[in-house]
Structure 1
Amino acid sequence: MTLFEGRDLTCHRGLRQVFTGLDFALPAGGVLLLTGPNGSGKSTLLRIMAGLLTPVAGALFWGDEKVTEDPEAHRGRVHYLGHLDAVKPVLSAAENLAFWGGLRGRPNADVAQALEHFGLSHLAKVPGRMLSAGQKRRLALARLLVSPAELWLLDEPSVGLDDASLDSLGAAIARHRSDGGRVAAATHVPLPVEDSEELMLDDFIGGPEMELAW
C-alpha cells in the first residue's frame, strides 16, 4: 500500500521551533485530523504537506520516493484549501467552478452537480462578490468536486458552515475516500468522518526552552 508520509519533520517560524520529531502516515482512503491549540502548527503542517513550505529537518515521502524528487508530480495530486476561499468576485458561482475545473484539465467538469451538492444551485449565476462568507466557503469546497486530486489538504474546512453544509462536506469526503482518495484536515471541531486518525500537534510543540538564537 502506498503511503503519504512525513518522517521526523521539524519546522521553525522565525526564531521559534513550532514542532519537531513529527511523523505521520496517510494511506489511500485515510483521513488524518490535525488538532491542537492555536500556534501548534496545524496550518503550517498542511502547507508543508502541499509543498508550499520546506521543513527544517525531515522529509515527505510518497511511497518510497521523496516528494522533493518530483515536486511537479506532487503538485498534481494535491488540492490545498486554505483559509482564503479564492472566489473571483466578478465571476458567477458557476463560472468560478468552471475556472477551477479548467485548471485541472477538466473543462467539462459537472459544475451543476457540484453546486447542487453544496446547496448552491440557486446561486449559480450570482457574482462571487455578492455571496455571503458561508456561501463562499461552500463554493470553495465545491471546487474539490470539479478539480479532483488524490490528496485533499483542508484548513479548517467547517468554518462558516451550518449543519446541513457540514453533512455535505462529510458526504464529499466519504465519496472521495471510497475512490481511494486521502484527506488531511486541520480542525478545531469534530468533522463528520468515520475511521479517522488524529494527530495532536501539541505533542510536538517546541516550548520556550527550544527557541533558537543566532
Structure 2
Amino acid sequence: MDNNKQHWDNVYNVKAEDEVSWFQTYPKTSMEFVGLFDLPLSANIIDIGGGDSHFVDALLDKGYKNIWVLDISAAAIERAKKRLGEKAAQVHWVVSDVTEFEPEVSFDFWHDRAAFHFLTTEEKIYRYVSIAENAIRQDGYLILGTFSENGPKKCSGLDIKQYSEASMSARFEIAFERVKCILEDHLTPFNTIQNFLFCSFRKK
C-alpha cells in the first residue's frame, strides 16, 4: 500500500500535468455522462483517483455544489488545490486508497477514469466493488473508464487489468444494471493512442 502511495506521490512530484499519459485539458466524455444523467446541481459526485484531473474544474464551472475528489496521492491533490485556488475550498478532498475508503455520504454519481484498472488482484477488485455498492445510493450512477482489450497493458510503469464490456459488467452485475458503454481513443500528450472503455451503470 505504502509503495503504491509512494509511486503516485513521486509521479505527481516529478511530472508536470501534461507529462502524464492520462492528461486531458477538458474531460469531454466524463462530462457527457454527467449530462446524460441530468444530475441536479445538488448531486453528491465523487471522482475516484481524480488526482489533478480537470473533471473537478468542469463540475465547478457547471455549478455543482457537492463534489468529492479521492486520490491515494496527497501530492496530486495539493496540485489540484493549487490550480483551483480559492475554488478548492468548495471541494471535499480525500487522500485515501480507494480500497480503504469509508464514505460518509451516499453518492449520486461515482466517476472513475483510469483508477479501477490498476487493481489487479481479486481481493482489491472485490473490495472496490463492495465499497461502490454501499456508497452509491439506489438509482445512483457509476461511471468507469478503463483500458479496453485493445488498450495498453501497463500505465505509469504499473500493470493494469484490461476490460471488455462483458467482463466489466460481470464485476458489477449484482447491484447494478448497465446503461451505456462506449469505446474511445484517448490521444496522450505524447501523440500516442490509448483505447478506453467507458461504461455507465445504475444502482438497482
Structure 3
Amino acid sequence: MSREFHASAAHPGGLPHGLVDVSVTCPDVFVDLAYCRPDNVFGRALYRCNRALLLGATAAKLSAAAVDARAHGYALLVLDAYRPLGIQRLMWDLLPDDDFVAPPSRGSLHNRGAAVDVTLATPDGTALQMPSDYDEFSPRASHRYTDAPPELCGRRARLLAIMEGAGFASYHAEWWHYTDREHTDRALLDVDPCEATHESRKVHRS
C-alpha cells in the first residue's frame, strides 16, 4: 500500500527531491518532449510545458553523454525525462501494456527522475532518423532489430555506446530508453514540472 508524505528538502541549486532542470544543467542537450504535443502514441498532449527534469546525478551523466555525442558530430535530443506519477496513471489507463508502459502501482524510473528517452540529433538539434519512430511499439524499436538500413542501425549503436559509456543502462525493446540504475530506490514523485520550485511537494513511497 502506498502512502503520501510531504518533503521539503531541495537539491542545492535545484528543485525539490534532487531534481534539476535539464536545460539549465545540460545546456548542450536539446529538449523536445513528445508528450507536450498531441501527435504522440497516446493521441493527446499529456504535459503542459516543455520542461525536462532529472535527478541531479542522472543529469550529470546525461551531460557527459552530450559531450561524447558532440565529439562524434551529434547532439542529444531529450524526448522524455522525469514523468509525474499522475501522468503514469493516465498513460496506463490509455495503454495498459506493461511491455511499454510501467503500471503505476510499480512505477517507472521516469517517475523517479532516473530515466531519460533520448535520440541523436544534428548539432543544431534536428532529430535524426532511427530504425523506428519514437514510441513505436513494434519489433523495429528493439536494439535487436537488424533489418533497418545499416546507417540507421549504426546510429542506434552509436547512441547506445554514448549512453552506456556515460553510465546509463539500456532497455532492449526501446532504443530510446535509458535508465540510471544507481537510483532505483528513489521515491516515486508527483511533481508538476511546470510548477516545480523549492516548495514542499508530495512524494509517494511504496
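Just so you know, all these numbers are worked out from the coordinates, no wet-lab data involved. Here the structure is a predicted model, which is why all the values come from computation and not from measurement. Cβ atoms are built from the backbone, for glycine too; each structure is taken alone.
Identify which of structures 1, 2, 3 gives the largest calculated value of distance in nm of label points 7 Å out along Cα→Cβ at positions 125 and 149.
Values: 1: 3.3; 2: 1.4; 3: 2.6.
For this comparison of distance in nm of label points 7 Å out along Cα→Cβ at positions 125 and 149, the top structure is 1.
Taking distance in nm of label points 7 Å out along Cα→Cβ at positions 69 and 93 as the quantity of interest, name the structure among 1, 2, 3 where it is greatest. The partial results should precede the final answer.
Numbers: 1: 4.5; 2: 0.8; 3: 3.2.
If we compare distance in nm of label points 7 Å out along Cα→Cβ at positions 69 and 93 over 1, 2, 3, the biggest value is for 1.
Given a value of 32 for relative contact order in percent (Cα under 8 Å, 6 or more apart), calculated from one of 1, 2, 3, which structure does it belong to?
Numbers: 1: 32; 2: 19; 3: 26.
Value 32 for relative contact order in percent (Cα under 8 Å, 6 or more apart) corresponds to 1 out of 1, 2, 3.
Could you tell me which structure in 1, 2, 3 was used to calculate mean count of other Cβ atoms within 10 Å over residues 45-52 as 24.9? The partial results should precede the final answer.
On the way: 1: 20.8; 2: 24.9; 3: 17.4.
It must be structure 2, since only it matches.
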